[in-house]
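What follows is calculated from the coordinates using simple rules that are stated; it is not laboratory data. Computed from a predicted structure; not experimentally measured. Cβ atoms are built from the backbone, for glycine too; each structure is taken alone.
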Structure I
């Protein structure tokens, strides 16, 4: 276990999935990156503080599932000593609030730090912890946050990107509504039982792959076109995930060449992700909404 003294200044940044939400269920590519506007970090308070109680159920879950990757005795002792996680990552917004908690616990209490060098094993360890929050976890969120690097997953192979992703054309739209992921994923999976819907997902996967390739190759023209295609597809096929209050904004963007909107995670609340040629101009133009530059 690392000492709190050595880790107290470390933050666990939030993350966003740029491309591949939903299509990853059918094996599509996914591109995710950390963002530092929101983060979590270890802190210490009085042992009797309510702040420490939030970690206790996670500890009990890890005991119940016989987790052997985390030093449970050290984790229990830390909670007794008043350690807690301070986080400003909004819950249910698609930024990895549970992934940050998972990454922080693993980082401080992992029994075998050498395993972190094997990305596939690391991802499995992380999803075992994050399953406390969701029942089933992909492990992608805590992996991005733990590594604090962008990752690209293609055909199950994890690629860690050394260079930072240029997010200068992206912004977040705060819907002001927290949501749960599972109901929207279930509705998507139910729809995917239909052959015509499944056929449309094949096209969607190609759109996401095109966007990822354009992003990684810094081809802005191709990226803009690919995101526009994704936005149109999501507006038609993931309509259940788009809030009524944001349909007009989304529909307006479909008719514009320099602005696109897509889901940021499951949808149904949380953040939406925007892409614009001129983000500052877009923020001023749509000032009735809460737009946040990345």
Structure II
């Protein structure tokens, strides 16, 4: 399927031909503004070195654009009917692997079959790069982004369409109501920006929310300053588990089996935090210092982090 054919009228006719309807439970909202589909593709800057992962194949319109530029595309579709439709539309692309499965094994882990397929294609030629480009289904967007950054082979870039509320959480800074664990986790390793805000009208069926095209670019020098990614990932989530509590109480709650009240008071004093400090006030470098201070105090030894 050429991307130029993914209009609302074409999709309605095509789905009627094969007897299927979009499934809201799978987050099937198709981007029908062709200029925006092209913008997503162009922003991803795909070339012959790239192995691209797409989560949510849909009808294969973005897949086709990616396949024309990339070395390989691994695309994942949960819905078997949509997978069959995309298989027919993409039959001429020999560099596309279509997987009919869930991209996630569970909330905290990607499907090993997806990762294995990407690894195999990255190893097929020297100098290959891993990228994510996708109109991500809303219900898997957060775990896909978060878990990819927890892997030992994170993407060089993620160019994605996601719910604007999630985009705001990714790019927000300290003191914002949207600043939280995901902000800290992404920004500790990446530069992130909102490329374009997308109204519901550019999708069919129309979602009830506003969306955004977001690009997340890996900074390996930032990632390498984190000695223990697994510990930091858990730490970031625990710091915002009780968002409105003061930081001292949050640390005591998160590490109650390993840190005493005097330990936490010493920690707070050493980092010049006062009793009214909250996690939402701390920028990413400060979060990294706090994490390392806690890790040193409880004596955790760094371990390799592999998906």
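Starting from the value 6, 28, 34, 21, 10, 1: which structure in I, II was P(r) over Cα pairs in 10 Å bins from 0, in percent calculated from?
Working through the options, I get structure I.
Looking across I, II, the calculation of mean count of other Cβ atoms within 10 Å over residues 53-60 that yields 14.9 traces back to I.
Given structures I, II, which gives the highest value for distance in nm of label points 7 Å out along Cα→Cβ at positions 13 and 189?
II
Have a look at I, II and say which one yields 0.35 for FRET efficiency 1/(1 + (r/R0)^6) of positions 109 and 125 (r between Cβ atoms, R0 = 25 Å, to 0.05), as calculated. It traces back to II. To which of I, II does the computed value 2.5 (distance in nm of label points 7 Å out along Cα→Cβ at positions 133 and 261) belong? Of the options listed, only I reproduces it. Comparing relative contact order in percent (Cα under 8 Å, 6 or more apart) across structures I, II, the highest value is found for I. Taking FRET efficiency 1/(1 + (r/R0)^6) of positions 165 and 269 (r between Cβ atoms, R0 = 30 Å, to 0.05) as the criterion, the highest value among I, II goes to I.
In terms of volume of the Cα convex hull per residue in Å³, for residues 61-196 alone, the structure with the greatest value among I, II is I.
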